[in-house]
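Trainee: Pasting the structures here.
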Structure P
Amino acid sequence: MGTFTTRDGTTIYFKDWGSGPVVSFSHGWPLSADAWDPQVFHLASHGFRCIAHDRRGHGRSSQPWHGNEMDTYADDLQQLFEHLGVKDVMMVGHSTGGGEVARYIGRHGTGRVGKAVLMGAVPPIMVQTPANPGGLPLSVFDGFRQAYLADRAQFFLDVASGPFFGYNRPGAKVSEGNIRSWWTQGMQSGFKNAYDCIKAFSETDFTEDLKKFDVPTLIIHGDDDQIVPIDASARLSAKLVPGATLKVYAGGSHSLGDTSRDQLNADLLAFARA
């Protein structure tokens, strides 16, 4: 575990576990690298070097007032790869982190990238537009912002207790530990950073980024994802990424790393070894 400083003076925290071929992990909003711990531990235990960073403004990274948008997130990741001197990386991104991976490839290419995994990821674009009629209305994200400003702590608790893990579904096996872990990670994020990131994950259009993928790509999504509905995300992304493989988890939630952990760990390991 360590830190490095970006060219604009932002301190980025990262974990660097294991040795072997490199796998990077980009986390969702408003979490930290800790959200990936089960997957990082699993792959590092099977001969891979796993790198997971806290996005600027999240977790243990510093909380700059500016730069809380996808271009800068991607640039931070490129600087991390440069700092560590890694190449042929299998990039894995969940939710907002999937957008980070897409923007990274769109902005920096695949010179350091060998494979990509988008899991429960926000691309191509979440918000409804004339070109994306199946997206969510902007009013949904305005509601996020209103709830966030009104009572951030309660809003985070409501998200974790309900749609994020699918705990609002009948018969769901609720983990109070998962809820508390999500809430704790969320509360570590910078107030303005996480607020700005709502716009970044919901309104950024990754369509052209996805078209630039030229490495083997696995797209994983739960068909009961209540945060990023599959029809307006993974199914569209799979058509935009050349040669992509789409794997749908039946009944899967947004948080497959927790609620479908064994299946996801096995799929990531198999793809990393392929």
Structure Q
Amino acid sequence: MKKTLLTLALIAAPAAVMADTLESLKSQGFARIAIANEPPFTAVAADGSVSGAAPDVAREVFKRLGVPEVVASISEYGAMIPGLQARRHDAITAGLFMKPERCQAVAYSEPVLCDAEAFLLPKGNPKGFTSYADIAADPTATIGAPGGGTEEKLALEAGVPRDRVIVVPDGQSGLKMLQDGRLDVYSLPVLSISDLMTKAADPNLEMLAPVVGAPVYCDGAAFRKEDAALRDAFDVELAKMKESGEFAAIVEPYGFSAAAAMSTSRAELCGE
């Protein structure tokens, strides 16, 4: 009898955790989300208002779960998961692409935004860079990338020495460093580079995409492992939005493909 009661208690525990977390978010009236201020994934206006494809999707899903608002804080990619685990955030909605090590650390939702890697380069691509390996092979080349981000990791894995991978705090800084000749390449996802180029309107720059040998990635909203049941509730509402077309109506004006996000799954991307 004791064994049966213990088994039932263990089965009920995840739902109880989800209920406690969700009820807490409902009571406070908002969910705290981590973002990176990297349009079009995430953006913060001068008045502090938050937009971008990832927060807009999260805001609508949380609203359907009974949490009427999201409150965002800007974080470097490398600090997002530690901040989530330290309970400074309730979720990460920031273009944090699914990677095996991240899948081990957080509970991802089903895919939300998908993108490929790109290089921002001087016009004409004078050094002929098409891959991270090309940069590694040039002993003088420097590449800028977000600290703790996918691009930094790809450059290091391709053999670019640590001292030639320059951590850049944000897109505008990377753009300016490239324009000033302090970088040979600045790397971000395609949509982020496209946004920077549109705003800069600098005829002396060009984009190379996709980067040869770099995979296509998808993100999802990331939750603490102990909030996996809350993640599942998030997924239920996300699936309804994908089915109804409301998901596409949010992400496609930002340039993302709803079909790309709907063509894969967390199980495929995280190897579950």
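No lab work stands behind these numbers, since they all come straight from the coordinates. In this text the structure is predicted, and so the values were computed from the model without any measurement. Cβ atoms are built from the backbone, for glycine too; each structure is taken alone.
Trainee: I have 30, 16, 13 for semi-axes √(5λ) of the Cα gyration tensor in Å, for residues 63-198 alone, calculated from one of the structures P, Q. Which structure is it? Don't skip to the end; give the middle numbers.
Mentor: On the way: P: 28, 18, 17; Q: 30, 16, 13.
Of the options listed, only Q reproduces it.
Trainee: Using relative contact order in percent (Cα under 8 Å, 6 or more apart), single out the structure from P, Q with the greatest value. Walk me through the numbers before you get to the answer.
Mentor: Working: P: 21; Q: 28.
Largest value of relative contact order in percent (Cα under 8 Å, 6 or more apart): Q.
Trainee: Can you rank P, Q by mean count of other Cβ atoms within 10 Å over residues 127-134 and just name the one with the largest value? Intermediate values should be presented prior to the final figure.
Mentor: Working: P: 12.2; Q: 17.6.
Largest calculated value belongs to Q.
Trainee: Figure out for me which of the structures P, Q the number 4.7 belongs to, where distance in nm of label points 7 Å out along Cα→Cβ at positions 23 and 207 was derived from the coordinates. Display every interim value, and only then the final one.
Mentor: Values: P: 3.3; Q: 4.7.
Working through the options, I get structure Q.
Trainee: Work out the source of 3.4 here, i.e. which of P, Q gives that when distance in nm of label points 7 Å out along Cα→Cβ at positions 71 and 111 is computed.
Mentor: Details: P: 1.9; Q: 3.4.
Only one of P, Q returns 3.4 for distance in nm of label points 7 Å out along Cα→Cβ at positions 71 and 111, namely Q.
Trainee: Where does the value 2.0 come from, among P, Q, when distance in nm of label points 7 Å out along Cα→Cβ at positions 47 and 215 is the thing being computed?
Mentor: On the way: P: 2.0; Q: 4.1.
Answer for the origin of the read-out: P.
Trainee: Something else now. Of the structures P, Q, report the one carrying the highest value of Rg/Rh (Cα atoms, Kirkwood Rh). Each step should come with its number before you reach the end.
Mentor: Values: P: 0.93; Q: 1.02.
Largest calculated value belongs to Q.
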